[in-house]
Structure I
Amino acid sequence: MRTLRKLLLASAAAPFAALALAGTAMGQDGTEPVQIGLIVPVSGIYARPGQVMQMGAELGIEDVNAAGGISCLDGALLELVVIDSGDSVEKATNAAQRMVAEYPDLVGATGAYLSSFTLAVTEVTERANLPLLTLSYSDLITERGFKNVFQTSATAGAQASIALPIIMDLAEKQTGERPNTVAIITDNTAASLSSVERMKSGLLDELGLEVVMEEVFTPPLADASALVQRVRTSRPDLLFFLPTVISDANLILQKMQEFRVDVPTISFGIAIAEPEVLNVMDPALLEGVMSAVANWGVKGQEDLIQRLNERYGEPWMTQNAISTYGDMWIFKTALEEACSRDREAVAEALRNLDAGPSKYYPGGTISFDEKGRRDGASLTIIQWQDGVPVTVFPGELAVAEPRWPSE
């Protein structure tokens, strides 16, 4: 795509450069645009998710502006500024420092994809009093007493607490038996480790699940043979696996096929449901695999999903697109409440939002608690069915009925 080619060329020429994509769009009366930052990886091994986040943000900016922009600021339009966080914590920190130094007019930002990146970026944005919305999962993000960080996703620990009882009930309903044993394969990123920590701190015991195998790896994997062999030997009733890099998810499932390891597989996060999975894997291999994710395209968003497909060629809407799309509407609401371009006023408006039920996020409302976590945030459970990962929970947003993965 032309926009992405231009973005990647610019990143290669000037690493960590911030790229203003909306030009010099003005309000109806020549009002200066209101700048919103998007700090995400658009280079390195995490570039693809960052690019999808940009797609969602661009559609959100377009729709907010088409709806009149920020009415209390004389119809000022939103302008998206994209900052490449790179593919390491060090690069993300440097990018955040450049962002706050070079774009003093930013009123807010969203990002930064991986929780480890978000933890680093928010150390910088907090000192600059720049409000940041994030879909990152790690519980640590909103455990530090920061006042300018707002987590739109349920935390990793909360997601595990929500998802596991649903999965257990589904297994019992469709097979007549509750699983007793589980194997866990996880990478060592912050969100994945937070999920596993919550499971092992009492949740698995509460559900009667015994961990018969656990392995932590550093992405990217070179070979998944040893991991999958251990799963095969332990013979679990369930496999929980938590990769954040798509190549790792692919490699694990490919090895499972090669070693004929046939166990119901439950993931957490979207690595297993990225469209690129189909470039290297037979859809039949994915059939029935479930994943608990913070957000996904759901019933009622068909027109938006179609626009994403027509504009960018995306076959479905992942959390990376729908969450950043929704973030633009949250910033619009906060800007209208603050009626100011001052970032501290916008942050205060975000802290005091009471905007009713969430439209682009599952569960809860568009309001935040004292830690910056979205009140009542829930999740979606998706499942590969007939070559497409579809939402099967919650019921009111589902586009298909769940099917228990066959053994």
Structure II
Amino acid sequence: MNKSNKMTKGLKIALTMGFIVFFQEFIQAQINQNQQFLQKVGVADSLYSEILDESRKFYVQIPANYNADKNQKYPVAFILDGEIFLPTVNDVQNYYSGGFTPDMVLVGIANDKNRIRDLTTSTITTKYGMPFNEKNGEADNFRKFIEKELIPFIERKYPVTNYRTLIGHSYGGLFTISTLLNQPDLFSNYLAIDPSLDWDNQKLLKEAQDVFANQNYTNKALFISLSGQLHMQNSQITIDNVMQDTTDYTLFPRSNITFSNIAKQNAKKGLSLDWKFYPNDIHGTVPFPSIMDGLISLFEWYQMENTDKINSFDTPKEELYSIIKYREKKLNEHFGYDKPPYPEELLAMSGYMNMDMQQAEKAKMYFELAIEYYPKSANAYDSMADYYEAQNDISNALKYVQKADEISDNDHYKKRIEELKRK
């Protein structure tokens, strides 16, 4: 891409959408005359589980900006009841990824069969005084399947890192909390939506007190939500008085609140906790706002800082460099691996914008950082060549275009080499 085209694209984005919106990725529907639907989410995949002795289906959505040639890898979110909630998580990511949450590979685990068996944490035969005959209580075995079979399969086949998020609603939320308590290192983030912590007479709550007291939750985060459906038959029960009620009708919300209080009391154990009540939602509607708020909360540290200073052409180069390096350090500490602080496109765009504003040293800094963070990108070297050519340093411009040509066998670079040699 030549400088003129890059500048036109960059300035349009900056002037019409602003800094944050630049990062928002929207899935573009591939429309043709034979296509019946505007958008399809998730590619179906499956594997046979020796642990469960059955074939398990799941759905995988890869970020729209994925480019296999760039060897990109992403954090991954595992979504229970994925056949229902994967589209919702994908919708949230379409609006918030990049600026508020990282781009992620989404894995929606189907739980349409054997759901109660796999997601409940202990075996019961009665529930609220009534016989309960469905097979249940095999969450430990299902978690073993996720750990030993599904995660390795996903890591072999798809472009994911080992930074994982688990999302579950209702019994899926129960499973999510159980995993946090019993195998916290399996995931970094836990999003439990209206979890069924009343299961088996609150058995998991009784275990939580001891677990929290002895477990280290450094770098772990939990978002837990509660719907406004506090009592099915008494509208006088509110969030302010529900804990004073002792009937079975309020056991579900009381279990949720009790668990949250236990977690808060053990805040020194390092767990980042966010609890939110949705008074206008019921159990069936609360997943949508919970997924949106939960992902934003869990990845609050990912959100960009000092955007006003980055947007300002008056900010000194040294301060900009410090902001960028701070973000790099922050992301690396949270992810546990090296992560560029900004997309390559943003660094290049910032470089060209500063060139246009006659701030050559800032432009050079951005181009140098693009090469530092994306050393295998031909475009990063080509952008640096643009900088040197603008400075009438043809020797260095030629050197960087030749490097771009070594990385990418593209006729554009070959033609540019010949043009520079004639200058």
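Given -12000 as the derived value for helix-only ellipticity at 222 nm (-39500 (n - 2.57) for each DSSP H run of 4 or more, over all residues; to 500), which of the supplied structures I, II does it correspond to? Traced to structure I. Assign the value 19.0, calculated as mean count of other Cβ atoms within 10 Å over residues 123-130, to the correct structure from I, II. Considering all the candidates, the number was obtained from I. Looking at relative contact order in percent (Cα under 8 Å, 6 or more apart) for structures I, II, the greatest value goes to I.
Say we calculate distance in nm of label points 7 Å out along Cα→Cβ at positions 339 and 379 for every structure; which of I, II gives the highest result? The maximum falls on structure I. Assign the value 6.1, calculated as distance in nm of label points 7 Å out along Cα→Cβ at positions 147 and 395, to the correct structure from I, II. Working through the options, I get structure II. The greatest value of Kirkwood radius over Cα pairs in Å among structures I, II is that of II.
Values in this text are rule-based calculations from the coordinates and carry no lab data. Here the structure is a predicted model, which is why all the values come from computation and not from measurement. Cβ atoms are built from the backbone, for glycine too; each structure is taken alone.
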